Structure 1
Amino acid sequence: MLQLNHITKNYGDFRAVDDLSFTAEEGKIIGIIGPNGAGKSTTIRMIMNILQPDSGEILINGKPYSDEDSDQIGYLPEERGLYKKQKVSEMLHYLGALKGMTKDDCERQIDHWLSRFGLSEWKDKKVEALSKGMSQKIQFISAVMHSPNILFLDEPFSGLDPVSSDQLLAVIKEMKEQGRIILFSTHVMETAEIICDHIIMLNHGKKILDGTIHDIRREFGSDTLTLDITGDHNFLKGIPAVVDVSERGNSLNIAFQKGTDINALIVEIVNKAFQNGCAISSFKVDEPSLHSIFVSIAGNNESEPKN
């Protein structure tokens, strides 16, 4: 278990992380999200012991961070950093040795992971010969080949095609099932919704969301009704329960007040559509997206000082 207890970090007069606390449990994927300058990178660097908090404590399995814990952490940074002039195998051997791996262990793990990602033939090629997607997978291998208990993934799907993304996602899910702690940082809210068990949202160094996707949707979001309709639909704005109507392609997204009886609302919309000569071909109720909640909450804080 990873615990952050009242962590604060200042850069001079600027507070980058402000009294942050959360817990990351084994076998869970924790999404750390927030706008640029929210304090995500500083938080990750403190967990990795690159930076020291000014106050508070970071505990791993109930104990303060030690040098030995560094070998139990894997990190895939958003800014990729491979040694382009080295051969793939040489570079991975070097990075594995930094994590305390023996030469034989490195060789076994390199062969395993290169095979897993279909890159065995590139083992003795220089990194500079790799495509962007291949480089991304090699960077991921460097983060997991030492079997870390805690894994940080910062925008792991950037630059990957759909097939490679599915490969990576399968590995991440396996590591979750093995009981690893996985911290996942992304700006793509749709990805966070699919992958994460729990969400921590930061803004201006403060934690402003902490919960499961289900709990966050229930507390901060509102359901919407997606409607495929032809004809003049201005009558929708006159329905008291409807608070917003927006067009998305050939469909309408209808936001309605919390506590609205959705069945009664649908009946009212269908009746009024008929009265106004409109035709409804389909409708469905959608849960609020993490993206909409993110934009709503982050937007409400735009007047505050930026990181």
Structure 2
Amino acid sequence: MNIINYKEVLEDIYKHISSEENKGSVATYIPELAKINPDNFGVCFLSVENEEYGIGDWQTKFSIQSISKVISLGLAYKIFGDKIWKRVGVEPSGTPFNSLVQLESDNGIPRNPFINGGAMVICDMLVSHFENPKEDFLTYVQEICDSTEIQYSKKVAKSEASVGYRNKALCNFIKSFGNIENEPREVLDFYFHMCSIEMSCQELSKTFMFLAKNDFKTSKGESVLSRGRTKRVNAIMQTCGFYDESGEFSFKVGLPGKSGVGGGIVAVYPGKYCITVWSPKLNKKGNSYRGMEFLETFTTETELSIF
């Protein structure tokens, strides 16, 4: 069995991709994200044996956006168990992340928890459960990552709320079917803050180890999810983590993963490693152009995907 020099592989791929054209554009529809330097580029690899390598802007914080939906799903799954699947499905949507189309025919049940409507239903559950949902969720994230440095970005949350008309329409539309129990304003406030969380590639790789490491414990020494539930969250990331580009990511990269319009992508090889890439320029599907390129090259060269 060949021993892989991860540091060398990461550096070679980073150098190669950095020398090529940085295609795509930043997410200008959220004003605060439009201010980000489009040339930022960071990578962090973390193995289950705590072998860690970072390159580029790997310790620079950025808005994780929809990557946070995996963390909120994990928390809701821990609290409510399989009851959550009565209110949100597990199927790929095949439509953009902010589409309203399927909700009409599906009677207000979002196809999966990673499209915006599905994430709002998960947020609604957490708002019902916690007395202080924003504070309690942030504490949960900090405990998983073992860092009190993680915070919401008030500027980004305010920026999203100022232009989030489609998200407001989604939440109110789902409410009309009875699948949002709380006031949409309260659910949306939590949702916008959740998406505004700022983390680095290093912090995200540490956070997502709960989906890679079987014996993972939080800073309080607590387990996050059982192996069975961890398997299911990874499965949903595999099939739904990239919206209507999920099949393409699975085909090219071969790992469970999740993207965010802040330019971040987290990918997990259960039992082996977690890798996070950040590059703000997005392709037409809303996923990081360089992030997709990097991860495809990485799993091809190392021959370490789940397939």
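Observations on the structure shown:
- Of the structures 1, 2, the one that 3.1 was derived from, the read-out being distance in nm of label points 7 Å out along Cα→Cβ at positions 155 and 267: 2
- For 28 (relative contact order in percent (Cα under 8 Å, 6 or more apart), calculated) the corresponding structure among 1, 2: 2
- In this comparison of 1, 2, the computed figure -10000 for helix-only ellipticity at 222 nm (-39500 (n - 2.57) for each DSSP H run of 4 or more, over all residues; to 500) is attributed to 1.
- Computed 4.1 for distance in nm of label points 7 Å out along Cα→Cβ at positions 3 and 75 - originating structure among 1, 2: 2
- Which entry (1, 2) yields the derived value 2.7 for distance in nm of label points 7 Å out along Cα→Cβ at positions 123 and 235: 2
- Comparison of 1, 2 - label where percent of Cα pairs over 36 Å apart is highest: 1
Every number in this text was worked out from the coordinates using simple rules, so none of it is lab data. Keep in mind it's a predicted model, so treat the numbers as computed, not measured. Cβ atoms are built from the backbone, for glycine too; each structure is taken alone.
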